[in-house]
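Each structure below is given as structure tokens.
Bear in mind that the values in this text are calculations on the coordinates, not laboratory data. Being a predicted model, the structure only gives us computed values, none of them experimental. Cβ atoms are built from the backbone, for glycine too; each structure is taken alone.
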Structure P
Amino acid sequence: MTKQIDFYIDKNIVDGFYNSLKRYIIAYGGRGSGKTMQFAALSILYAIKNPNSRILAIRGSQNRISESSLQMMKDVIFMMGYEEYFTMTENTLKCHNGSEFIFYGARNYHTFKSLRGINLCFVDEATELSKSAWETLIPTIREDGSRFLISFNPEKEEDWVYQTFIVEQHPEAYVIKMNYNDNPYFPKVLRQEMEWDKSRNTAKYLHIWEGELISLTEGALWNYDMIKHSKAADIEDYEKIVVAIDPSVTSKATSDACGLIVGGRLKKNRYDILSDKTAIMSPKTWATTAVQLYNYYQADYIVYESNQGGDLIKTVIGDLDRSIKCYPVHARRGKKVRAEEILYLYEEGYVTHTKHFKTLESEMVTFTGDKKDKSPNALDAMVYCLKSLTPNKVRVQRGTHPGQMGSMRLRH
């Protein structure tokens, strides 16, 4: 009689392991997703269903057996109710059908070559393994039908495991990105930690909980510490609300996105970014979206860049609603100079974002002003929006270093 499993395993992991037949099953992403525990459960099921198999469990940070995946494996066995199938000691884990688990640390990779007959290799904290470790490990796992379960939280783009399986898309890899919102049993205590990071530290939240890479762009005008978040005020509390458009004239896959930002000004010259709907859209689609945002936020007017598209913007929006006020902005200065003109608002804490606007914030922390950079469409729209909302236009001399702008203040 088969014992019923009372343990959650994501259907994508199940499909990857049992249906794809790929050699490498990859689960990566943020904390709290349950990917490590679920891979441990798959390893345990494999041991039970495949007599006399050998499962190698590698943990990146392990130096001693006490730091290995052994205790986690034991915990999962008890959670699944499968303890009757195993003999467990302080340092070993064996299945009654002859299957056994072997535990290694990544720093001992020189000894991988001595391993024989491994059928399944579970690598946790996979970014801890160096390129040399992987190049030693992979040829060692050479039994017919042998496979890998690989889990990690992304760190740096140059990490071998990230480059090989995510960037270069190894043909024998089945890749799943998992975050806390994929885990129906995400613990309440971790949710509280996640919400705290989300409200206080964008960089930490994106890296730890959303599984984003640690990314620092040298020379970028903004950094994540400059981007603050708070809840939006009531609509009636805003003195002025503006919808800003950095338009695109086509909707091809190779086209620039249409920057579409909503911002509002509160008392004491404080500003909220309320919405970012930047995307590749046709003129009709972005015009319709802009009108919807205008009505939803009860905006005062729409401001748009007239360099590209000219009167097209006003015409397309006018066809939808002639009562909407539209004002053009002609960009005479370069993107970097325009951005520097509102940078001080972030440096001095005058601006907050009411949500984590991934597109906008990613552009902000990677924008250097280099002409080779991809056009920052959301950032351009945000600049037009804040310049329109700022009661006293503040200009900086061409070439002013961003660090010199900290002493600038709004004039009340």
Structure Q
Amino acid sequence: EMRILYIEGKLRYESKFIAQALAAANRFSLDRRILLQPLRAGRPPALSEELDDWLVYHAIIIGDVHSNRFTDIQLEIMKKVVGEYGKGLCMIGGDNSFGRGGWDTTPIADVLGVILDGADKQIVGSIKVIPTRRGLASDMMRIGADEDVAGAWNVLDALPGANLLGKAKIAAQVLATTSKGPAEPLIVAQPYGSGRSLAIAFDMTHKWVLTESETAASQKRFWRQVALYLCAPRGNVSITTDRTVYDLAKLTSSDQAITVTARVEDSTGRMVSASAGETVSLLDGEGKKSLITLRSSGMVRQGKITVSTAGMYTLKFSASVEGKIISAEHRFEVINRDVESIEVLANHDQLRHLSTETNGTFVPLARLSDLFEYISASSEEKTVPRIRYANLVDDFRWYIVGLLIALLCMEWALRKRKSLV
């Protein structure tokens, strides 16, 4: 499991959808930090200033956060973990990213593959992300279900602007550019020392999820490919489950099963088959350990396990890679799930089916304004004739009774006046 530190300066949609994309892969452990306040004298920084605390991460993603949220020591540590310890660093677009956030005067400017400018500007208007020739050959840009890299990017919706990154450095590789006017770099990769960096100019990829077109899977693949590039799993072992959270009731009724998958990669990044000495163990919340046997299927080890109680579980996998024992861990949780919270997100396929069956129209959240225009345009004043049948006796019986009483009183008064009573 590859650990990633994701730092933001504010709450925003993009960070939520990036986190969801990486969580769905079951290969990444994301530690999100939001630095809302700049540094102040007398107040300790939100992040550690100890090198060892940063070395536990395989990669660092810097979102829309100003450089004044970090101490000089933290900035030097980030540069060091990339250049000397082989970690990955990525900066994505935002109001406080790149030169706009003062990053041009920090050590991070050396790590990124673009020449930062303190007067960093924005690319205004909608933009399409177009892979370059190098981008088409890069595994990181493979976001489609097939080998058509250009086609997978072409179907994505245009994004509403991006940061203007500036000129790429000599050692950098421009993987994607804009489509209109001068080709401005949008994705730039660069090796730095023992590590690597990415500069991604845009920050609105969640629009590829909140759209009527079926591009949500491409958004998830893109961020997984970014994470894999940053973490660079070379000479690595991994172990995952098909989910991170399981429902105990469904496990007991066999509606769900815990599927475990383990992989081993050599120093070139190629997967290798099972070998003697590999061990897989399961630890429950009380620390009880049990050994698990996985079957080899090609280069993958896979198997199913059962648990009988709710709680947090940890899988541990150890294997020998080129004479060196490497271990990996993966955590998953078994809970007694509340039925009402099983499906907390809108199911677009189901909503689209219901609208079709009821002669309605499906409108995704991103096109909510179109719904109001449709309602306004389809609203017309109509006159509908209505015939109402009334029963005078039933509807006016109290009036009739009152009238009879009044007539009787008048008769009695007249008879009294004429001395007839």
Structure R
Amino acid sequence: MKKKILFVNGHLNVGGVEKSLIDILKNFNYEEYEVDLILFEGLGDYYNELPNEVNLHFLDITSTYGSYKECIKKCLKKKDWFTFFMKIILILSSKINQKFLKLARPLLKINKYYDCAIAFRVGFCGEVVGNCVNSKKKICWWHHGECQYSEKTRKRMIETFDMFDTIVSVSKGCQLMIENYFGNLTNKTIVIPNMIDIESIENKAKLFNPYLNDEHEWKFITVGRLSLEKHVDNVVYIANELLQQGFNNFIWYVVGDGPEKDKIKQLINEYNIKNYIKLIGSKNNPYPYIYYADLLIHTSLVESQCLTVLEGLTLQKPCIVTRSIGPEEFIDQHKNGILTTKDPSDISKEVLLLSKNKKLKEILICNSLKTVQRTYSIEIIMKKIYDSIN
């Protein structure tokens, strides 16, 4: 008899967490496992990559978002009783105790008994699995590169973790961070990094060359959400620093969208460097932009693991990376990549060094793919996942 596994997540929009989830589901052994997936916020960009074997249950709770009065008013007008009762339960859960979520079981219709239930995000997904799912084993995935919560939220998260058998962290640095921050997790935490599907990435990377008409000697690429923690505005300051040093035969492509986009556009105009930086938006397939570039520069201040850099290494790109707990785990300085501070002058120095030192560039390229093959291959990561759920 097949073992029954449940994954719970918000959506399948483009993002590191969702990419990791899709990679796991695409490589599951469906001859031995029956897999259900519950989503609460939407299907998203990766929906088309979801294997047919996965039983998808979409329970849209987005209509519960917003103020209590407005939500209840709309529910009564539309006779939307699912949203009406979910909103009340969520308020009770938030204001009194998360155990009130147990009242949502009939609404969510999670009636199966599972061999293993996996909350692929902390927060609401974790609380639903903890309170509403019957299973032999419960696992919660931790993907975040920092812990900055109010004391009330921290205590609530500890209550949630108490309902789980295992807390999975995507890096050793993250594991130590959450053990120190939450306490009493030492016997529960394990490390399962996000996998890198080398063959798929290589195939997608060669589908087209986005720079066919670009004659710049150096093409830089940065891939990431345009949000505060990704610090993509630093691209402007680094580019300006390079220009002041007389290094000007480059173009810098930025793949991604987010709330900081207008701010970054404004900075580009202020520094009058729109001929050197191109914001090209989010891409379902960013790999050609990495593969055909000369250098990947990652500016993020917070990374639990850093899929983008690992994908860059997979495509044998030299990578200059701002230090954080994720990349510090796999970047060996000046051997398979370059770690630096967030200071634009430090990053620009490394760019200039790499532009002049062909030997260093060759070393980085030579060692990059080996790093991924050694630790992050599908076979290695899926074995860790099967070991954790059995």
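A compact table of results
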item	result
If distance in nm of label points 7 Å out along Cα→Cβ at positions 225 and 257 is computed and equals 1.4, the structure in P, Q, R	R
Among P, Q, R, which structure scores highest (criterion: Cα Rg over 2.2 N^0.38 Å)	Q
